[in-house]
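So, here's a batch of structures to check.
None of the figures in this text is laboratory data; all of them are computed from the coordinates on show. Predicted model, so just to flag it, every value in this text is computed and none were measured. Cβ atoms are built from the backbone, for glycine too; each structure is taken alone.
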Structure P
Amino acid sequence: MTPPPSAPYRYEAQAWRAGVALVAGLDEAGRGPLAGPVVAAAVVLDPRRRVKRLADSKLLTPERREELYALIHERAVAVGVGIVDHLTIDRVNILQATILAMREALAVLGVVPELVITDFVALPALPCPQRNLIDGDARCATVAAASIIAKVTRDRLMLEADKQFPEYGFARHKGYGTADHLAALDRHGACPIHRRSFSGVWRQGELFVLEEED
């Protein structure tokens, strides 16, 4: 199997040459699934300890993602993860939940970045400049690193969910709307971690009504 093309350090190198040392890549995993949380990660890589062959996490094998996950944690200046659950997704919508997860990832990063590079999502009112790149996880090594951290973190959560709700097959599809997953929804209805505001979940005729908070 031919490995995917590595994301270059082009944008980081520009920043480092300009004296901007702390460049945070920011990406998410789990915007599309019908169940589980959305997870965001922020990563600041060390220019002296670069991680090679970083790529869009979706193009990597699970084994390679795990290897890079460990290597990123070992070599990065800082790593932060934000997790927003299915209930919040239903309450505020998936885009706003993604932004919340990204803000949480930055908040727990442990350092204050001087530049944030995202995979296209723009965050309002950041205290530092940001670049929002289309296909950022393929074009920017730091964003690719964040995508790997987010993907591995979320996949592990869905493996745990599979133990709790084995009838849905979360270990196989991680909550995405595959044919098997939709068939399980037809048979069993939604489980507690399904996103009831998503059409693939309520298509069985369930009426989704968001209860107002007291």
Structure Q
Amino acid sequence: MKTRRIVISTVLLIGGLLSIVQVIPKNPLLIGERLFPHGGWIQVMLAMLYGGWLCYKMQDRKERPKWRKRAWLLFSIVFFGQLALGIFADPIFLMTGKLHLPIPAVILAGPLYRFEGLFMPILFISTLLLSGPAWCSQLCYFGAFDAWSARGKLERKRFPYHKQMRYSLLFLVMSGAILLRIFGASGRIATAFGIAVGVIGLLVMLLFSRKRRKMVHCSSYCRS
């Protein structure tokens, strides 16, 4: 009975939140609504069914880590799949119709460089308020690949300077965005720096997370 109540509550919560997203914005945010009339409501219903099913599967504590990682990886695959469609097929698949680098650091660094464009920070903060720390372990599209790289037997030895590295990188990224703005760097140069940050993050996953069997990218390179 308790499981049923939790699943029903989850389904209703998803339906309520996505209904707001479907109804209030003038420009459709849900991809289904952009593709055909009332397609957004179909997307809402599918999300409710998926959320309820996943909630049911995750009620078993022993099975929860497995399903969390699967859902997390699926989310990231869909995210980057839609991004690829937006780049190579039609801009309609992009969140705002414009290309934004899908790199977590750029969520904050981008607006600092442009001095405008708060859509992504607002979206990030709103999802963070709803999910709390779970954002990093279920909604971060980069984190899923770090978890995949770190799979296997966990190395017990801790990385000694992860906190220092974490805050140093945050400072470097933020100050770098401000300096690019001050010196009038072009959008191409700023984009190149953003891509470099993302590529370095992927290398950290492949080289360090994979070797240590620990999510080095998320715990030392990215997480604040």
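When mean count of other Cβ atoms within 10 Å over residues 82-89 is calculated for each of the structures P, Q, the largest result comes from P.
Suppose you compute distance in nm of label points 7 Å out along Cα→Cβ at positions 146 and 194 for every structure in P, Q: which one lands on 3.2?
Values: P: 3.2; Q: 2.0.
Working through the options, I get structure P.
Match the computed value 19 of relative contact order in percent (Cα under 8 Å, 6 or more apart) to one of the structures P, Q, and report its label.
Values: P: 28; Q: 19.
Answer for the origin of the read-out: Q.
For Cα Rg over 2.2 N^0.38 Å, the calculated result is 1.06, so let me know which of P, Q that is. Only structure P yields this read-out.
In this comparison of P, Q, the computed figure 4.9 for distance in nm of label points 7 Å out along Cα→Cβ at positions 42 and 178 is attributed to Q.
Computing helix-only ellipticity at 222 nm (-39500 (n - 2.57) for each DSSP H run of 4 or more, over all residues; to 500) across structures P, Q gives -12000 for structure P. Across the set P, Q, FRET efficiency 1/(1 + (r/R0)^6) of positions 18 and 90 (r between Cβ atoms, R0 = 41 Å, to 0.05) reaches its highest value in structure Q. Here distance in nm of label points 7 Å out along Cα→Cβ at positions 10 and 34 has been calculated and equals 3.9, so which of P, Q was it run on? Source structure for this number: P. Match the computed value 3.0 of distance in nm of label points 7 Å out along Cα→Cβ at positions 138 and 170 to one of the structures P, Q, and report its label. Working through the options, I get structure P.
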